[in-house]
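Just so it is clear, none of the values below were taken in a lab; they were calculated from the coordinates. Quantities reported herein were computed from a predicted structural model and do not represent experimental measurements. Cβ atoms are built from the backbone, for glycine too; each structure is taken alone.
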Structure I
Amino acid sequence: MSTSTAPATAVYRGRFAPSPTGPLHFGSLAAAVASYLQALVNDGEWLVRIEDIDPQREVAGATDAILRALDAHGFEYPAPLYQSTCLESYDEAIDKLLESGLAYRCSCSRKTIQAMANTGRAGVIYPGTCRQATEASTREAVSVRIRTNNELTSFTDGLQGTQICRLEPEIGDFLIRRGDGLVAYQLAVAVDDSSQKITAVVRGTDLLDSTFMQIWLQRQLNLQTPLYMHIPVAIGQDGKKLSKQTYAMGIEPSNAINNIYQTFVFLGLSPDKNLHRATLDELWSWGQQNWRPEVLANLLTRPASHLIGV
C-alpha cells in the first residue's frame, strides 16, 4: 500500500531534528542546509526540533552548541521544540496502540533476541516471541513493540524514487518503548511530525529504512504522512558516514561563510568562487535561486573528505 501525502494546499513546513550527542558536523550541516533551502524555495517554514530523549547519549552543552552554530550560519527559525517536553504525548500514543491491540509488551532481553534472530535491513529482526504471549506473562515488561505484517509499504522519495518494504519479514515488530523505559526514536518522530504539522522531511539516506517504520506508525495512529526527500550521506576518506559515532569534527561557527559555501558544493550547487566574499544573506539568497535537488537524484552517498578538512 502506498502512503498518503501531505495535502497540496498545506503550507510547506520542514524541520531539522538534531540529537544533542555532540557538536554540529559537516554531515549534519548538509542535511540542515538542504532542508532549509527546500523550505525557502517553497516559501515555507523551517522548524528545529531537539531530539533529547536519550539522556545516556547526550553530551553536556551540545544543545546550546548546535543552536549557536545554526544561528552563526544564518538559519532563521522559531523557538525549538524539545522532545523531552513531549513525553506525555508519546505515552498517550503508546497507550492507544496497546489498547487497540496494535502493539504489545515484550519481556525479551536484547541478548535473547540476538541469539534467536536474523539480521534485516534495519538491524536484528525480532522473532515475534512475545507477540502471542498472554497479558499476564508480559504485564511487568517495560518494552513495547508495534505489530507489523507482510503488507507492502511504499513511498515515493523526492530523490531516491519508489521505495518498498515488507516490514514483518524485513524489519520485524520494532520497539516503540525501550527496555529502559525510554520512548523509541521512531515513535517520537512520528508523533512530533504530526503535532508540528510537518509537510516535508529532508534528511540523509541513512534514515531511509526509518521512514518505513515511521510511515507504519503514522498509519496505525491515523496521522498524516509528510513528503520525504533523502539526500546522499556525506562520507569521509574511509568511506564511512560522517557522524558523531565516527568522531566527525564539529564545524567552526566562525567560518560560517566557508562552511555554507562548501556545503553548497557538496549539494551540487556549483557556487562561484566570488561567493567566498559574500555575506550570509547574499549566500542564502544565491542558494535559494540555484537550489536544484534533482542533481542529487539516486545518490546514496557523496564524498566530503575534500571539503573543510573533514
Structure II
Amino acid sequence: MDVFLTGATGLIGSAILRRLRQDGRRVAALARSSASAEEIDSLGAIPVPGDLEEPETWIHSALSCKGIIHAAGGPAAAERHFAAVMRQACLQAAAPPRLVYTGGIWLFPPSGEAVLSESTAFEPLPAFGHLAEIIRSLQNVQRMGVAVIHPALVCGPDAGPLAEMAAAACSSEPFRTKATEDTLWPLVDADDLAELYLLALDSPQFRLSLFGAGIGSARVGEIAGLVGEACGAPVTLEALSGTPEDPRLDWQAGYGRSQTVSPARAVKMLGWEPKRTSLESLVSIAAGPLPSPLPRRETSGPGTG
C-alpha cells in the first residue's frame, strides 16, 4: 500500500484522498465507523477499522505503507498517544515510512499585517498547545522523515469559515465569531492544500515545515462583503458570546487571531502552485459565483439628444 491516511472523511482529508486516487495511489484510510468506511470505500480507498484514540490496533497497518498522512484532529490526549506509539513503532521498524503531519496556523502568534515565517517561534492558542509539543517530539525521531503542514483557514464548498458565512447569510442569521471586520485571515482552498500534502509526501527533504496558504491574509469585513454578494444576502458579524472556563477548550478564539503568512517557502522548495489565490475564487467555491458587474450605462453629455 502506498499511503495510510487518517481523517479521510474531513475537509482536509477527503480532499487529500481524492487527490491521491487521482494520482493512482493505493490508499488505506482509518475508519472509525461503518458510515466512514462506506464513504472511504466509495472514494476508492481501503477502510481500516480503528479509532484515533487506540493507535495500537492499526499502527502496523500504517507502518506497512510507504507514507503516512495524518490529517485527523483528535483530542490532546489522543494526539499525544498517537505520537508516542508512532515514535516507539519507528524504533522497531526496518524502514519507517515518511510522515506528513498536520499542524495549524493557530500555533503561531498574532501578527496583523507583519508576515509570519515557518521559523517564527510557536505561540499557540491554549487549545492547540499540545500540537506544538507533539511536532517537536516527532521531529526528534531520527529515522523517520517528517513534514509538517500548517494550513491556513481551509475553505471548501460545504465546510470552512466562508461556507459557514454563506450558510448564515442564506438563513438570515448572524455569523457569530470572535473575529472583527478588521481581523486578517490567511486562507487556502482544500484542493490546493491537498496538492501541497502530496508534494510534501514525495519530497526528499528529511524535515519540512510549511505554511499552506493560497491567500496570505484577507480582512474579514471584505470576506463577508463578497460572501454576501455571492449569496444575495448580507453577512452580519456578531461577536460570539461566552468563553469556556478552560482556555484549552476555546478553539473559536483562533478566528480572532489576526495573521498574515506567505506561501513562498512551499512554492520555492516544492514547486507548489495554488490555483485559487484570489478572494473571489475562494468565495465562488464556498458560496457560489459572484454576480457579474452591471454593464456600464452610456450617459448623454450636455447638448446631446
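Quick rundown of the values:
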read-out: Test item: mean projected area of the Cα convex hull in nm², for residues 109-196 alone calculated as 7.2, pick one of I, II; value: I
read-out: Given 0.7 for distance in nm of label points 7 Å out along Cα→Cβ at positions 53 and 221, calculated: source structure among I, II; value: I
read-out: Given 23 for relative contact order in percent (Cα under 8 Å, 6 or more apart), calculated: source structure among I, II; value: I
read-out: Source structure (of I, II) for mean count of other Cβ atoms within 10 Å over residues 229-236, computed value 17.4; value: II
read-out: Identity of the structure behind 20.8 (criterion: mean count of other Cβ atoms within 10 Å over residues 69-76, calculated), options I, II; value: II
read-out: Which of I, II leads on mean count of other Cβ atoms within 10 Å over residues 21-28, largest value; value: I
read-out: Top of I, II by distance in nm of label points 7 Å out along Cα→Cβ at positions 37 and 93, largest first; value: I
read-out: Highest-scoring label, criterion being distance in nm of label points 7 Å out along Cα→Cβ at positions 77 and 165, among I, II; value: II
read-out: Structure responsible for 1.09, with Cα Rg over 2.2 N^0.38 Å calculated and labels I, II on offer; value: II
